[in-house]
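Colleague: Please find the structures below.
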Structure P
Amino acid sequence: MEDIAKVLEVEFVSRSRKEAAQEIGKTKPNLRMLVADLRRRVFVLERENKRLMATIRKLQVDSVQKPGEQ
């Protein structure tokens, strides 16, 4: 009787792992696309942030120079 229980347990574990692997396989491409999209968005935001910081620095330098010129 113990052998049957062990065989069933092993079979249940095996099937559970197989089903889990199939589900993961279905979602993996979606996750890859999501990660790629997030990387693109981060790249665009970092580029925009860099541009804005440069503009702010330029405006600060210009505002410091103007009072001295007058």
Structure Q
Amino acid sequence: MSAETVQSDYVSLYREAFAKYRAHALWYMRAFEEPTPDDALAVARALRVEGDLPARRLAEQIEQACHAAH
């Protein structure tokens, strides 16, 4: 998998998280246009703490994509 593909994976998951969980779990966070892996990991942590079971699954996907990007 290329670096561009990995980067777009965590970015697309980051955007999906905000689209689905902004009001419920991410209401206190700012969405960035160009998120870094650290930004995405912060969202994953928030999803784990504030989110429901599907949010936790999305957090796992974000974490995997971010670790692949490093």
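Colleague: The value 5.2 for distance in nm of label points 7 Å out along Cα→Cβ at positions 15 and 47 was derived from one model only; which of P, Q is it?
Modeller: P
Colleague: On to the next question. Here Rg and Dmax of the Cα atoms in Å was calculated and came to 29.5, 99; which of the structures P, Q was it taken from?
Modeller: Label of the originating structure: P.
Colleague: If helix-only ellipticity at 222 nm (-39500 (n - 2.57) for each DSSP H run of 4 or more, over all residues; to 500) comes out at -37000 when worked out from the coordinates, which of P, Q was used?
Modeller: Checking each candidate, the match is P.
Read-outs throughout are calculated quantities, based only on the coordinates presented, and are distinct from any laboratory measurement. Remember, it's a predicted structure, so these values are computed and weren't measured experimentally. Cβ atoms are built from the backbone, for glycine too; each structure is taken alone.
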